[in-house]
Structure 1
Amino acid sequence: MTRQVRPSPGAAYDLGYHVVWCPKCRRPVLGGRVKARLEELIHARADEHGWQIVALEVMPDRVHLFVEPHPENSPSYVANQFKGFTSHHLRAECAHLRSQLPTLWSRSCFVAAVGAVSAGTVRRHIDTQDERAPRASVRA
């Protein structure tokens, strides 16, 4: 993957975030119709902000997103825009999500700026998520 420097007023940037978030209690509720609608909503929100989605993988218990936002948008702002927008719409459209979970998303998320590893490595990581065997969770 080649670097793509994007211009903005007063700056040029090549910025990408790898964002991962999960449903509350990591419940596997992101399948079928919910998955398809979630992908539509994520693309819609990115388009509203002018952000470019490089890779997206929606799994039953988590979402992996590689997005290139504007440099004035903080990592937490980017993650919260996707989580808040999708939660609002999915819970309004899917009654079973309201009855199964008090809130759709857990409060936490993972965000890494692409740079320590190449963008190609992050994209391959996201694209191969469904090929990886799930790890057993360790509980104390």
Structure 2
Amino acid sequence: MSLIDDVMAQITAIEPQPFSLIEGAADLAAIDGNPPASPAAYAFIKEEAAEENTRATGPVLQRCENDIAVVIITSNVTDTTGAAALTDVEALKLAVRSALVGFVPQSGVGEPVEYVGGRVLRFRSGYVWIELVFSVASYIEGNP
């Protein structure tokens, strides 16, 4: 199981389930206009940054920070400006943060997920797109 599989499983386990759709980066990239269902959550690794090798001899060992993006897309047809959807997205953000912060992915190294921040990506036709970013560590080890 990959880190993103772990994250998507954790979002899928939210009760009651607020999302109609939980998918990955390829599905997000395939959106032409609005998502096929709403609210939707898309998870992917946004960025990785490795620290220097911590070993003086032997195989390389590096700690790697993985930034995970969760893009939430929701709509509220009562308002085409997106303001009503922005109000709705607050509950979705809280649900995702509650599910992920402190969660220790099985594919990781035993460190919990931390919240980094979020931002509005866009408003369009009553839809609002929000990106939440979380961080979790992994380790890269070279062959002996």
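Values quoted throughout were computed directly from the atomic coordinates according to the rules given, and no laboratory measurement underlies them. Source: prediction; values computed, not measured. Cβ atoms are built from the backbone, for glycine too; each structure is taken alone.
The table below lists the values:
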| item | result |
| --- | --- |
| Relative contact order in percent (Cα under 8 Å, 6 or more apart) derived as 26 - corresponding label from 1, 2 | 2 |
| Per FRET efficiency 1/(1 + (r/R0)^6) of positions 25 and 121 (r between Cβ atoms, R0 = 30 Å, to 0.05), the highest-valued of structures 1, 2 | 2 |
| Entry that produces 1.15 once Rg/Rh (Cα atoms, Kirkwood Rh), for residues 65-112 alone is calculated, selected from 1, 2 | 2 |
| Answer label among 1, 2 for the case where helix-only ellipticity at 222 nm (-39500 (n - 2.57) for each DSSP H run of 4 or more, over all residues; to 500), calculated from the coordinates, equals -12000 | 1 |
| Value 0.45, calculated as FRET efficiency 1/(1 + (r/R0)^6) of positions 57 and 97 (r between Cβ atoms, R0 = 41 Å, to 0.05), assigned to which of 1, 2 | 2 |
| Origin of the derived value 1.3 (distance in nm of label points 7 Å out along Cα→Cβ at positions 105 and 129; candidates 1, 2) | 1 |
| Origin of the derived value 16.5 (mean count of other Cβ atoms within 10 Å over residues 17-24; candidates 1, 2) | 2 |
| Comparison of 1, 2 by volume of the Cα convex hull per residue in Å³ - largest value held by | 1 |
